[in-house]
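These notes open a run of structures that come right after.
Read-outs: derived from the displayed coordinates by stated rules, not from any lab. What you see is a predicted model, and the numbers here were worked out from it, not measured in a lab.
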Structure P
Amino acid sequence: MASAWATNPLVLIAFGVFVGVFSGIMGLGGGAIMIPIMVLLLGLAQNQAHGMSLAVMIPPVTLPAVIAYYREGRLSREDIGLALLIAVGFACGSYFGGLFAARLPAATLKLVFGFVLVYIAGYTIFSYFGKDHLHRTVLMALVLTVVTLALFAATRWYDGRVAVATAPASPAPPGAS
């Protein structure tokens, strides 16, 4: 469970400001930073942090950022119309995604979240080279994700071998020589 300072209203508001700035800068909903902090700082379970992240984002996450982008001339009315159409599909998809995620074991959800973040990071980094290299960008992000998956699998395999090798031997049953 979280310590008293971690649930202090001022700490939570400061946390929200931090995530909001991150969201506005990165063009993300904030979950990429919010969920790990909720698990580590607030002591929430993985599934609970995902749901809480979505609940936090209902009122504030998009409207202020959209207004800022619109005022700066980065979004047009036509862009807003397209976004609203996509939002209809997003609303349906997020409902079913929430149902699915709520049924996953916390450890599985954590892994899925982590591997998606690795892919997004790879895509973001390799997109530096421009749209002319989109296929390469997608491929490199996938390769990075597969390498991460292989490292995870190797670590899990190694930890399993070490645990078996260091496990104390079972005492012989009574009467055995």
Structure Q
Amino acid sequence: MTLTESVFRGPMLPAAHGDEVTTRAVAAVTHKFPHAVRETIAFRGEQTLLLDTAALVEVCRFLRDDPGLRFDVLTDVMAVHFLDRDYEYEVSYVLASYPNNAVLRLKVRAGGRMGRGNVPTVTGVWGTADWQEREEWDKVGVVFAGHPNLKRILMPDDWEGHPLRRDYPMEGIGA
């Protein structure tokens, strides 16, 4: 057994297998949570599910726990702030299933005319979300409801505002 095989507890699977698992994941989520899926997007070989914000944690837990999918790693959280859309924030989650060599992106939208700008935390599903969500709150101001420790991680504690918001002054506050 090679080192790679021992790390992943088995032989590495070809990328085509990962694509099949991702396609299966999109179908499973769409079937199990039809009320939660707002849109499915396939672009350049990547699959994205746009979800209703209220269903985010439940869908994440399903993707992690389903034995045929096993999206057991949250690799990245990214948030963008908008001024001119029906929503204020778009938050993307990149999930990986190392045993299946698969990647899936989830997106949620919140704030603006869609209501409060809060997104539920996924720290109860993946511990790695802790610092990643803190970074996004610190940069753009999206609030992760229920987060156990939502405080500054990049900017100084006394910093005013969130520097990657579209309405943040280009010169900085007080300049």
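Comparison across structures P, Q (criterion: Rg/Rh (Cα atoms, Kirkwood Rh), for residues 18-105 alone) gives the highest value for P. Looking across P, Q, the calculation of Kirkwood radius over Cα pairs in Å that yields 19.8 traces back to P. For the read-out helix-only ellipticity at 222 nm (-39500 (n - 2.57) for each DSSP H run of 4 or more, over all residues; to 500), a value of -8000 was computed from one structure; give its label from P, Q. Computing helix-only ellipticity at 222 nm (-39500 (n - 2.57) for each DSSP H run of 4 or more, over all residues; to 500) on every structure in P, Q gives -8000 only for Q. Taking relative contact order in percent (Cα under 8 Å, 6 or more apart) as the criterion, the top structure among P, Q is Q, with the largest value.
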